[in-house]
Every structure is written in C-alpha cells, then in structure tokens.
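Just below sit the structures, each encoded as structure tokens.
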Structure I
Amino acid sequence: MAIKERDVKKYSAILLVVLLAVLAFMIIRPIALSIAAGLLLAYVFYPLYKYLFKVFREGTTTALAVSVVVVLLIFIPLWFIVPLVMRQLFDMFTFFQTLDVANFVRQILPTSSAQLQVDVTTAIVSFIGKIATTSLSSLGAFLVDLPKVLLNLTIVIFVFFFAMRDGEKLKKYVAELSPLKKEKGTVLAHQFKQITNSIIYGNFIIGIVQGVLTGVGLLIFGVPSALLLTFFAIIAAILPVLGAWLIWIPAAIYLFSMGSTGAAIGFTVYSIVLVSTVDNLLRPYLVSRNTKSSSVVVLVGMLGGLMVFGVLGLLIGPLVLEYLILFLEAYRTKALADMFESD
C-alpha cells in the first residue's frame, strides 16, 4: 500500500517536533532548576506584583520594582549573615573539639551505667565528627562552584523578572496548549493552585517564619551560635512532622545545664507561646482551609526532592507527588478521560 504524501508530511512534522523537543531538553537541562526556581519565586511574589501594578500601571516597571525588592530582601541579609554564620560554624567546631563530651554525658545521665555512658559518648563524638567533615567538604565544594552558583542566580533573576512581567500571557499560552476541556482545565488549575499554595505558603513560608522566630528567641536569651542554629531551625520547621522544637528544646536544655534557669524558662515559654502557635495564626490567611495536603506525602516529597534536585527539591518534590496524586484520584473516580478534549 503506497504511503500518502500527506502522511509523510505528518510523520515528518512529528519527528521534527520530537527532535526539537529533545534538543531543547538537552539545552535547558543544565539550568532547569534555576528556571524552576525563578518561576516558583515569581509565583510567591506575584501578589506583590499585582498590588504594585495598580501604582505603576506598566508591566516592565512593576516587574523591575518587584525584582529590586526581592533582590534586596534576599541578598542584602545574606551579605551580612553568611559571614557571621561561617564564623559561628568554625566557633562551634572549635567548641566541640574542646568539649569534654564524657563529662557532659555523665551530667546528663548521672544514674546510667558506665557502659551506656561510654556508648553515648562515642556516638556523640562520631556524630560531631561526621557533621564537621560533611560541612567543611560542602563549604569547599560551594567555594569551588561559586562562579556557577552566581550564573544560576543570574538566570533565576531573569526568569523571575520575565515571569512577573509576562505572567498573564504565559498562563494564557499554557491554557491554549492544554488538551483539557476548558471547564475541566479551570477546575484543575484551581486545584493546582490550592496544592501549590499549601506547599509553598503552608510549609515553606510558615516554616521560614517559625525558624526565624526561633532564631530571635535564641538571640534574646543568649544561646551561643544563634545564627547557625536559626538556619537549622528553619530547615526543621519547613519539614513536616519535624519542627522548630527540634532546635529550641535542646537549646532550652543547654541553658538549664549552664545554670541559666531564668533564661531557660523564658526561652521555653517564648517558644511555646509564639513559635509553636504562629502556624495556627498564619495558615488561615496564607493557605485555603479546604486544602488538605498529606504530611506523609509532603515529607517524602521533600526528602526525595532534596536528594534528587538539591535544596530546590524541598519545593519541587512534594509538588510533583501532590500533582500525581491529583491525577491518580481523577483516574480512580473515572473522571480522568472526561477531562480531555475528544477528537
């Protein structure tokens, strides 16, 4: 049977599109995470863009203003905080090297057996050694890759700017490309928005606020290496199931062990009253109450995403899993096929 000329053109066009898609993927792959970071950052600050647009009445000027604000909010604090954190990191290493771990364990576990004290001491010393080695190697790798990091940050800023300025055009273009029925696409887009808000605002932004509040308490009540512990508190607060308590409880115990009973009690009350309740205060305003993201899915997505994509995976991982579950639920309820346009 002879192949029709129309079919030849059709399959040639499909092959050309696939080839171009593969080449585009190869080109974008090295900077894909930077592009994703810029898009996610644009999503977070898009409400600010819409508010300032009412003032400037022009997209480029508004996007530029928001970009400047974001750069100032992120990079100026980092410029001053990073050197302090680095110094505290080295101070902490020095402190642990001079710390009498065995005596510390005896004070914490005075009634335990000698063998248990030896085992705990060995475990703590080994843990501290591994953390020190990992941290120093990570620091060295970061300094070696600093030019690459700066290039990726530049890409993030450019993507952020254009995603802000052309956000509405981008949404319209994606909607036109979508094979979904218009009404189904609208419903799905709303569900995507709820999931995204839940992950970005519910876990990430609120986690950062809780971590920063913990850091403020650490500074107020005189806990050593407060800035370094603030970083760990932010990471712990972002991760579901865990929380900032993973940092402030040991810090309170440390204050007690150092004889600062008043400071320990004050810091504990501060953490319980302010840090632990900020989630209940902020979540109703930042996240839809109808959004119910599974803590297990979010935690697995964050940890898996961290291993695959690095720090940005803390956002990308849970988003991918939640979107997949949304489609699986549509398939389970026999609604998936009804979403797409029929030929």
Structure II
Amino acid sequence: MDRETRDMLLETADRFFTERSGRAIVNDVEKGVWPADLWKEIEEMGLPLIAVPEDKGGAGGTLADMLALLRTAGSHAVPVPLAETALANLLIAAAGGEPKAGPVTLALGNLTLSGGRLSGTVERVPFASVAERFVIVVGNTLAVVAAANVKVEGKPSHAGEPYGTVTFENATAEFTAPSPASADRAFELAAVMRAMQMAGAADKVLATATEYCKQRVQFGRPISTFQAIQHMLAELASYVAATIASAEAAARDADEGGLSDGGRFSIAAAKCQASDFAQRIAAISHQSMGAMGFTHEHILHHYTRRLWVWRRDFGSETYWGAKIGAAYAKAGPDVLWASLTASKYAA
C-alpha cells in the first residue's frame, strides 16, 4: 500500500489499541483470560491479513506495512498473537495456501517433516496455549498443523502471556507446500518482527519515564530538572533511538529483499542490538521512576517485561552476535570495514 494509506492504517490502529487494549485487558491476559472480543475486533479490522494479497482475502499490503503495524502494536503491549498470526498468514499465502481465521503462531525449531507428518519439540512458542494452528518451516517446506494434533505444555512467559512447549508426535499437517521462505529466512523474519515490536515498546517506555519525571515533584521542583535524572533520561533516549533506528533499517532491508532473502545483516544487527539494550532500557526506566516504576498498578511493567521476554524470542543478542561474528570471521579480515563503509547509508 502507498505511504498515505499506510499512515491512515497506523493512525486507525493506534486509536483502536488505545481504546481497546488498555491496562485491564493486559492484566487479564496475565491471569489466563483470553480477550476474545479484542481478537474478534482485530480480525474484523483485517489486521492479521495486512500482508496477504487481496486475491487471498487479505489487505494487499507489504512486509514493510506489516512490520510498521507491529511496531504500533508493540507500543501498546497488545496481548494477543497479532504479530505471529500476521507473519504466519503471510508465509501461508506466499506458499499458495489460504489463511484461515483464528489465532496462529510460529513453531520454528529443530523439527523433522516426512510424508506430511512432523516430529520434534519446540520450546517457548509464543501464545502456544491459545493458538488454533501452528506454522512450521522445515527446510524449504511450509506446514500448517492444527492445535488438536499437537501436545502443548503451557509455560507462561515472564510477561504473563500464554507461551508453551509444543511437541509434535508424528503430527499430521493440514497443509504443506514449498515455501519461498526457507527455515532460516522464516526465523530471520520472525526476528525482525520482534525487533519492531521491541522498538515500539522501547519508545513507549521512554515516553512514560519522561512524562513521569516531568510530573513528579521533589524538593519543590520536577525531578526532570535534576541533573542526575537528566543524565539517566538522556542515556535511556540513546538506547531507545538506537533500537528504533536499527529495527527500522532491518524492516526496510527485509522488505526490499522479500521473503526469500535480503537484509540478513541488518536483521541480525537489529535483533542483537534490541535484545542487548532491552535490559538497559528496562533498568534505567524503572530506576528513573523510583518506587512507582516497580508497582504492578503502573503500566511500565507491561512494556519492560515484554522487552525481557522478546529479548530471547527468535534469537537473543548472544545468538545473533555469534552469527555476525562467524560471518565476518569466515569472510576474512578485510571485509568488515569495507562492508560497513560500502553502505549507501554510511556517513
């Protein structure tokens, strides 16, 4: 979709999430309550089908449109698998399948596929306990497995969302097809998906901490005027800016490359940096807000705890850092500087 249409969509989604995905909804999900009405409205808006072609019932958007939407969702801590379902639907459509209604998630791990049946176990699958279908990519083949054909051991994430360990015991797939996105590429796309959500959440954390420090009065003046607090907020802003910039660059490069390839280094760098900075963003924001930042009643934890969880999803900073290091070690000593300075975005 064109830029104007995308901006209208994001503005509409932002208003919707503000009105319908507030503190009570997020807290209820942590208590095990599935927000059926919220999910129904999200589906009615067509958001899980944003990157699916119109001839398959989607909105006809691009990967970039989807990632921009997920950054907005991240800034509202939307407690449903919008990101997982949107990417899963894109992968299904690209493989020639027809996306179906209902929450879907990604089970990307060390699985085997033979004769349309899957075997293996994947841990820490997002929203495993509420997903109606699981999308898997093995090699260059995509498979969709109904929830009834797998075993799910629910293990809520640190943010209280229904994660779980999913076991496939010779599970029958309801759909298999050659996939334009290999298993490695699907993992990369999931990583940039999380990086954009982390960018949205980090931006919200900065706005929340800054506004609190402006309003909190101590010794007769706002604490935002204290030099120590100003230094903390400046450091926080630098981490957030770097997280957003790297995620946006990765989203752009991934979209230009498409489902098969493109933006591999940008994605690895973005997820590595977002995951590395997640702990620092959380720590500084809580410290700047003092005791209030640690209360359950305040919304700050909705974002910081998700940053902690998303830090590990689809590769931690250690995982992606090792990937980057191994790639440059293999390429030789003369490649690193040349590759950095050859970028058209280099200063």
Structure III
Amino acid sequence: MISGELITAVSPAWAEMLGRAEHDFYHLPCYQQLSGAPGDEPIAFLANAGEHSLLLPFHRRPIPAELCDGQGLFDASSPYGYPGPVWTRGAPAEFVSEALALFAEVLRAENIVSAFIRLHTLLNPPEPFAGVGILVDHGPSVFIDLTLSEEELWAQTRRGHKRDLVVLEQRGYEITMNDWSRFDDFLTCYYDSMRRLGANPFYFFPRDYFDNLRACLGDRIHLCLVHLDGEIACAGLVTEMDGLCQYHLSATADAHFQDHPSKLMLHRLRFWLKARGNRIYHIGGGVGALRDTLHLFKIGFSPLTADFHTWRVVPDEALYAQLTARWSALAGSNPVDPEQFFPQYRAAMTG
C-alpha cells in the first residue's frame, strides 16, 4: 500500500530519505530553503511503500488573490537547478509510477492547482513521467564521464579546444582552487558577466545567496579561479554530491572575455574532479537548453548529452482553466502557449 504526504524542510524524514537515494545538492533541504522567493514555502512530497520511498522537493507558492478571489489556492514550482524527484535505490518502476500519480492526487487535496517541476538531467529518465502530466523536452545538456582515463578525456576534446588550451597556458593563465579569500573577486566577475550578457534579473543572485549556499554545502562546493598575473580572468562554482558534480555558476571578466579562459577552467576541473574520485561532471547545455553556440562550446569537451525536461502537472483541470480565464480577462489578451510558459495564469500582464 502506497502512502503520500507533504513534509517541511525541517522534517527528519527528508534527510533520512535522501540517505537512501542517489541525489544531488538541489534536493537538500537547506538548498530548498535558500533558493525560494519571499512567500515561497520549501516543502517536499514524500511517498512510501514498504522499504521504498520517493521524494520530490518544491516550493509552494500562494496564487495572487486577484486570480482566485481569495480562495487560498497555491501552486508548486521547482527552484533554480535540477531538483526533480529521487527514489530509493532499487525501487521498482511500478512504485515510481504509482508515486508520481499519487503526487497529483496529494496536490489536489492540498489546494495546489499546478506544479512546474524541473527534472534532473541525469537522475530522471523520462519514461516514469509519461503517464502523469505533460513532459516537455528542452534539449540536450552535456556531461563528462569521469570514469574514463585522462587520455580518453583528452581524446574527446575538440581539436580547436586543444589548440586554445595550449595558447592559454603559454600566455600564463593559471588555476587556483578554493582560495575563498578572493570570493569577492568572483562576485565582481559574476555580476559583470551578467550585465555584459544582458541576463534576466533573476540571475543576479544577492550576496547572501552565495553565503548561504556555501554554508549549506560546506566542503561539497568549490571555487575555481583562473588568473593571469594575479588578475581574475574567470571563475566558477562547482559542486560534488556522491560522485555527481555540477558546474553550477561561472563568469568571465570583461577584460579577458576574448581569450575564453573558461576553456581552461572546464578542462582543468574535469581532471581535478576525476582525481577526487567523482563519476560524472555535468556542465550543462546552451541557453534554455538550446543547441546554440554555448552548447557547441560545451560539446567540445564531451560528446555525451542527456535531454533536460520539465514536467507540468495539473491535478484539477477545471480550476486551472478558471484561473487561466481570469488571467486572460485581467490581462486583456489570450492565454500564452502552455509549452512556452507554465502555468499560464502566472504570465506577465502586458495589456
């Protein structure tokens, strides 16, 4: 018999379950707590059946009163990253499918109108999600197999990257790991990069986000600095969790942008992470997982990709349609395409 409930980030059951499942740092209660917007509540759906469990973290958000006439409705959304559901090692496919179906039922009972879930590129195969909700494929994301030999990793490197790496080293670019005394240099570099790229304001994470992230992960997060004559050229944050590494955030200084020193950072990090006994280094894809120039740059280090998916669940279609119609009336425009923006009633009102 399968059971399901919502638990808070302080529940001992959350951490206990993660101890029995392959997971990433995105699934940690402390990450969920630090990554929410004001008013968001970090919670998780927990399903149990005998020795098997499934955990799906998300943020519960109140729906604006003008859309739901003060009915006290909510929706669910994943924070930045890949915090899709995880399940206990060896859990049968039937349990996973039943747990995901139960998730929709629990949402409805808790007045949660919709759920937008960012699946984990490497831990969430698409098959179990086919029977519930809608699965949207956004495109490929690149990862590096760290179990390969150093010779094999070098052989996978694109010829142009190899040439550029030699040039960067000849020019004197060097790598330093975990010199946290220069973290302010990373922040300056990061914010400069976001401005140069015209990034969405969302990506201008405040200083306390980074401080809390480091407090959350401890020695599982690392600061990589590429410098030339003492000046920071580029920098990145990389995480480790049970052999799974994430290239979390990175930036290149304006003065060094044309030299592409991030090539040296990605290159050196794969060997550094391999030497520490890790198995996989996920470096991500293009902007929005598109096959763009950023994606092309990353596959120059590895031909291995896995598609990034989002999962959209609507447990009460009638109520969802009611909110969408209300949004349309207030906005004075037709609903947006749900594959382009979900939930539709959260789209910006431009009318």
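Here FRET efficiency 1/(1 + (r/R0)^6) of positions 125 and 317 (r between Cβ atoms, R0 = 25 Å, to 0.05) was calculated and came to 0.75; which of the structures I, II, III was it taken from?
On the way: I: 0.15; II: 0.75; III: 0.40.
Only one of I, II, III returns 0.75 for FRET efficiency 1/(1 + (r/R0)^6) of positions 125 and 317 (r between Cβ atoms, R0 = 25 Å, to 0.05), namely II.
Using the calculated result -18500 for helix-only ellipticity at 222 nm (-39500 (n - 2.57) for each DSSP H run of 4 or more, over all residues; to 500), pick out the matching structure from I, II, III.
Working: I: -26500; II: -18500; III: -9500.
So the calculation was done on II.
Ranked by percent of Cα pairs over 18 Å apart, for residues 213-268 alone, which of I, II, III sits at the highest value?
Numbers: I: 25; II: 54; III: 35.
Sorting by percent of Cα pairs over 18 Å apart, for residues 213-268 alone in descending order puts II first.
Given that Rg and Dmax of the Cα atoms in Å, derived from a single structure, equals 25.3, 92, which label among I, II, III identifies that structure?
On the way: I: 25.3, 92; II: 20.3, 72; III: 21.4, 65.
That value comes from structure I.
All of the numbers you see were taken from the coordinates with simple rules; none came from a lab. Quick caveat: nothing in here was measured; it's all calculated off a predicted structure. Cβ atoms are built from the backbone, for glycine too; each structure is taken alone.
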